[in-house]
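Computed from the coordinates by the stated procedures, all read-outs in this text should not be read as laboratory data. Not measured: the values here are computed from a predicted model. Cβ atoms are built from the backbone, for glycine too; each structure is taken alone.
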Structure P
Amino acid sequence: MLSLTLMSIPFLQAISLSKIYPGASEGGLKKTDLTIQHGQVTAIIGASGSGKSTLLSLLYGLISPDSGEVRFKGEQVLGPEAKLIPGHDAMKMVTQAEDDLNLFAKVWDNVSVLLPNTNVMAKREKTEKVLRQLNMLKIADKRVADLSGGEKQRVAIARALVTRPEVLLLDEPFNQVDTSFRDGLQEDIRQIVKETGLTVIMVSHDPAEVLSMADMLLVVKDGEIIEAGHPKKIYNHPAYLYTAQLLANCNVLTAREANLCGIRAHKAQVMLYPEWIEATRSWSRKKWVVKQVLFKGFYEELVLENNGVSLRILNGQAEKYGEGDKVNLKIGRYLEY
C-alpha cells in the first residue's frame, strides 16, 4: 500500500503558484498549477517578460511565491527566507552567467571541487564519469579562461551534474553557444536523461532547442501557461497565433491578404508555416513574383510578393527559381485565428 501511495505523489508540482512584480506593466507569474514528470525534458517558452524565468526560479526555490507552493516528491520546496542557501538540494540550476566558474583553474578542478574528499577514488570516478558523458575529457587539463563560450557552458553543466541532482534547471543555457556546439551538447544531455532518469526543465527562446530536445512544451504568455503538450503536436496544431510565432518565422495574413493565396478565411488572421507553401510553375495563373532567393544551405527560402503582400516559403530544389520569376502557389495547410 505504501509503494502505491508513493507512486501517486507527483514528482514536481506547482499548486496555485504566483509571483507578481508590480510596475507600469505587471510582470511575473499568475496563479499556476503544473506537474512536471520525472525523467523528461520540459521546455518553457514565451516572449520576453512573459514569466518563464520567474516560473523556473520558483520551481527551484530561488525566489518565494506570493501565493501557492511548489512540492518536490510531496514535500514543500522552501524559498530563500527559509533557507540560508536558496535552491532545493536535489536540484541544480545553470544559467548563461559564468560567475561560479574559477576561470584560472583547470576544467577537472572546477568540476571535482564540488565533491567531498572523504573518498578520493570515488571523487575521481564521479568527475571522470560526468566529463566523459559530456565529451569533455580532452579539455580536462585546460584552464577555463582558455575555453570557448560553448566549452565554458559544458563546464557549468558538468559542475551541476557531478553531484547527481534529480532535477537540472537550465535558463537559456545555449544562448551564447554556436550551432554545431549546441547540437552536440543537446545530444549529450538527452543521452544523460535517457541513461540516468534525470529530469530537465529548461527556459529557451530558440525553437530549434525546444523542438529537438523537449518531451513536454509549456507556452507562457503574460504570466500564464496557455498551452502544454508534446512539441510536435503544439507545432503542428498551435491553439494560439502567439505560439506559432514563437516556434517559427511563420506567415501571418489578414483574411483579405489570404484571399490572394486562394484561401477564403472565416476568421481575422491566417497563419502558414513556410513549409506549408509550395511554389509551382504548373498552373497558368502565375501572380506571385520571386523577390529574393535566400540560400540556407541544403534548402532555399523564397520571398514572394503579390500586390504588396509578401510570403516566405521553403524551396528544397536549389536554383529552381530566380529573382523575377513568376510562380503560383500550392497551399498544403493553413490555420485561422
Structure Q
Amino acid sequence: MGEVLSQSEIDSLLNALSTGELDTEELSKKDEKQVRNYDFARPAKFSKEHLRTLEIIYEHYGRLLSTNLPLYLRKSVQITVASSETVVFSEFSNALSNPVILGIVNFAPLQGQIIIELAPNLGFAMIDRMLGGQGVPIDKERDFSDIELVILNKVMIVCMQLMRDPWKNVIDIDPFLERIETNPQFAQIIAPNDMIAIVTLNMKIGDVEGFMNICLPFTTVEDIMDKLNTKFWYSTMKEANDDDYSQNVEAMIRRVDAPVKAVLGNSTITVNDFINLQCGDIIRLDRKADEELTIYVGNIKKFMAMPGKSTDNNYAVRVTQVIREEE
C-alpha cells in the first residue's frame, strides 16, 4: 500500500507544481526502468558467483601445484590466481600463439573436455630444468621436439592429476590427458561461438614468469552449474575436527617404516685378520653374553634389551629399558 499524504503535504505539492519548482518530466524519468543491453551472440552463461567459485577451486589448485611441482623441477614454484572471465571460444583460440602448449583433458565423468594452456617460456624452462639445466627458456621461438613433448606430457599429467582434490566439494572427477597440441588449429574441442570460462594462473618458476590458463567450456560443466555457487560450496565443506586430524596423523605415522638394529658389541681387529676370516672363526666383542644390548631406531639410541629367541626359534630381543630424549 502506498504512503498516504496529509492535506498540508498535498497543498505544498500542488504549490510546487504550479510555481515550476517540481518538474513532472523528472518524476516520470525516475519511474522508468533501467534497460541493459543483452548480446545474444555472447549469452552470459557464467555468473559472477560461478566465476568466484572457480577462483576458489583454482586457488586450491595453485597451492597444490606450488607444493608438488618443485619435487620434479627442484626449483621454487609460485602460483596465484590472476583473473577469471568468460569469452567465446573463438576469442580464446585466436589469441593463442604458435607454437603453444595445450593439454586436452577429458573431464570424466562430465561429458566434454577442458584445455590447460601453458605459456611456451614456462614449458621450455621446465624442460631445461628437468634435463639438468638452470631452468632458463630459449631466446627465440621454435617448435617442440618429440623428446621435449614426452617430457611436457609427463608434466601435464602431474598438473592434471592434481586437479582432482580441488573439485571434490563439487564433483569427484577422474580426468585423463588425451593429448598435447602445439598448434591451436588442432585444439577445436567445441564450436567457435560456445561460451567458456577462463581462469588465469600466474606461475613463476625461479626467475621465469608466465601464465597458465584453464579453459572450461560451458557445455562441459553445464550439468554441475547449480553446484558452482558459494552457498553450495560452503554447505559441503566439513569443518576439520582436531581430534580426527590428530588420529589421521597418528595413523599415518604408525605406517611409517623405521630401521631398527640391535648392536651385539664392538671389536677392533687388523685389516689382515679381517681379510683372513673364515667360517667358524670367533671374534671377541667388548660385551658379555648376559649384558644388555643397545637398540637403535634409525641412528637414535632408543632401547636397552636382552638377547634371546622368539617362539619360532628366530633371534629376538626383549626390551628392558626405554631411553628418553632427556637421558
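Things to note:
- Between structures P, Q, the calculation of mean count of other Cβ atoms within 10 Å over residues 116-123 yields its largest number for Q.
- With Kirkwood radius over Cα pairs in Å derived as 22.7, matching label from P, Q: P
- For -10000 (helix-only ellipticity at 222 nm (-39500 (n - 2.57) for each DSSP H run of 4 or more, over all residues; to 500), calculated) the corresponding structure among P, Q: Q
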